[in-house]
Structure I
Amino acid sequence: MKKLLVLTLLIVPIFIGCGKKDEPKKEEKTFSTAFDSSEIKAVPIIDGSISSVDLKYGLTKGSEYHYRLTSITDDNQSIKDADTSVAQNIKQALTYLLKLNVKDVDKDGVMEIEFTFTSVKLDATGNGKTFSYQSGNKLSGDDMKNYANYEAVINNPFTSRVAPKGEILEFFRTDRIANKIIELGGLKDSVSLEEKKMLQQQITEGALRPLLMQVFRKLPSQQVKKDSLWTLANPPAQMPFFEMTNTLNFKITGFEKYKESNLAVIDAGLSSQYKISERAKQAKVTVNSPSYKGEGKIYFNLTKGLVEKSKTNNYLTIEMSTMAPSRAGGLQKVTQRQYTKTTNILELL
């Protein structure tokens, strides 16, 4: 199968009414892609009216919600040997507008939600080149292929079921996104059913789930109060030469009043542990203390039962070295370094 590259997904919908002549057309809400990285200006609640709370999502059936999610990445990589050094820096700002329509809420509070990406804006620089994409703009043939992964999800909703504590249970209708990627890539007649299913799985777990996990974070099962702590361990992440286990750490730092809502303010952290793989030893690759750290703040709206705003920073550091043939003959040490900072900003609109 020709290579199918699935990037982080996004959208931009153009809704065209086609109902009866006398039917009123529904006005679609529009929002700017310009993000706000500042903290919420709220007033601390110090009168003791909130002592402990049960954090849970409580979206209501028939309601519509809008979020803006921005991911800013600054990636620096270098390769150095005895004679040369090559470095590259890639900066990227990716903003999604996401609409949520709550189709149903069952007796256990599990929410069935239809998600639609209504806009995506990408600005990136790397290797002396600049790249820009705005959904809804007309694309040339080459650009259509380059941004096929974004184009495939434009006005192409999918559905997910989400538990009250933030666990994303299952996805539906993501096959339509896979079909569109295949079509835009000109591979409609050359992709097998098994390959299509693999692509759909990659889209669901590699792109959609990580995005939705910014909106629906797993919440503690127990009641929490000021200074309460809890942790969540993620499954180990398999890297080429090592395994990394990440742990998320949370702390309630207080409660605040924002407009007509009460907020729980949560400090978030990320720590990691690593284990060198046998493959690294066999390949004689030295991995020097990889690190994945993070910090940030989450404002959970207790009144509405959802995240009002969050901003988190993650920092990935990797250094590996090995012996490789040199131009002059013999072996030389080659070292590869990577440092990546990623900032994620989620805003309820």
Structure II
Amino acid sequence: MPNAFAFISDIVECLLSEKSIVLNCSGDFPWYSYMVRNIKEWVKQQNSTKRFECASDVADPGAYLLKEFCKEGKRAEYRPSKSYAKFFAESDDIVLHERYLWIKIRSKEQLEAWLKFVSEYIKERGKNKDIAVFILEWTGKGGVLAKKGIKICSFDEYLSEYDRFVFCTLAASAIRERSFIKNYLTELVANVVDNDIELCAQCLENYREFLRDPYVTIRRITDEKVRSDGSEFNFEKSKSEVDHLIWLAQIRSVYPVLEEYREDFVQKNKMEIARQLPITSSYGEIYSNPEDVELGTLKFMADDGRMNLNQKEYDRLKISKEARNKLSHLTPLTLDEVKKLDV
């Protein structure tokens, strides 16, 4: 995916330029271990002088770094009258400046503490000196306030609804189904699952079950499977919310098929339809032009013997009219009803 590739590339460019970053995502990073491994490998290929160090859930950046990256003698030199950030910045004899520090942030308070520390450290360290590069990983909702010297790399800003749809389209392309079902599946997964790309992939792996009952399938996946990094899937939508999203997917993928069928039917039977006009629909709408006649009125004409249709043509008209009515009343079609429209 081009934008996912750009996300990784821009992170690597920042690290190689010795720019500290906030690595942000409102949910879970898809294929997290793969992402981290790629970033580290790409950086190491072009800069072997700095080592990566990782830490998690650190509330006091200065105290942690003093303990982990300063020898005992150096630790003894620290005095509380000077900030940790200034103390480290003025010390050329510590290994901290030779590290990429990947810090997993667990709370807003930790994020604020690290942002304040890193920004001050960068300012005090100045230019033309070896400098530690920080990757502050924050998977939480809400914007991150920018701090001088720290770039924000937000996954949400790189990957949009369009990228999610393209991913689902590419993944569905290998499935052995007709194009109509592939298109419907793509819309269904992209609408129901939203931005959780790993969960999208799981639903596409179980596409037959997902097509029949998206909500039950997702619940089974969240109960039985985990992400690539071992963490749990999280899906908070209710059954009614999922039903509405199924309906929305059908409006986008099935409804146009119904309209195309109606237009083809009118063109094929235009002369017979025109002879019945003007006609008033059950909703009081007057049709004077064959192209404007809706499926309900077309079926009424067929039921009244005003059009000469064979059984197959009549059955297709009836199925299409019923599907159109359900969608118009905000009711999603079953998979069997959707498949009947694929002719």
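As an exercise: helix-only ellipticity at 222 nm (-39500 (n - 2.57) for each DSSP H run of 4 or more, over all residues; to 500), calculated from one structure in I, II, equals -3000. Which structure is it? It would help to have the intermediate numbers written out before the result.
Details: I: -3000; II: -17000.
The value was obtained from structure I.
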> Comparing mean projected area of the Cα convex hull in nm², for residues 38-77 alone across I, II, which is largest?
Replying inline: I
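When mean count of other Cβ atoms within 10 Å over residues 134-141 is calculated for each of the structures I, II, which structure yields the highest value? Walk me through the intermediate numbers first.
Values: I: 13.0; II: 19.2.
Largest calculated value belongs to II.
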> Which one of I, II has Rg and Dmax of the Cα atoms in Å, for residues 70-165 alone, as calculated from the coordinates, equal to 16.2, 57?
Replying inline: II
>> Quick check on the output: 0.95 is FRET efficiency 1/(1 + (r/R0)^6) of positions 94 and 198 (r between Cβ atoms, R0 = 41 Å, to 0.05), derived from one of I, II. Which one produced it?
In response: I
> Out of I, II, which one gives 3.9 for distance in nm of label points 7 Å out along Cα→Cβ at positions 206 and 294 as computed from the coordinates?
Replying inline: II
>> For relative contact order in percent (Cα under 8 Å, 6 or more apart), which structure out of I, II has the highest calculated value?
In response: I
> Taking percent of Cα pairs over 40 Å apart from the coordinates of each of I, II, which one would give 39?
Replying inline: II
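Work out which structure the value 4.7 belongs to, where distance in nm of label points 7 Å out along Cα→Cβ at positions 118 and 254 was derived from one of I, II.
Values: I: 3.4; II: 4.7.
Only one of I, II returns 4.7 for distance in nm of label points 7 Å out along Cα→Cβ at positions 118 and 254, namely II.
Here, each number is a calculation from the coordinates, and none is a lab measurement. Just so it is clear, the structure is predicted and the values come from calculations on it, not from any experiment. Cβ atoms are built from the backbone, for glycine too; each structure is taken alone.
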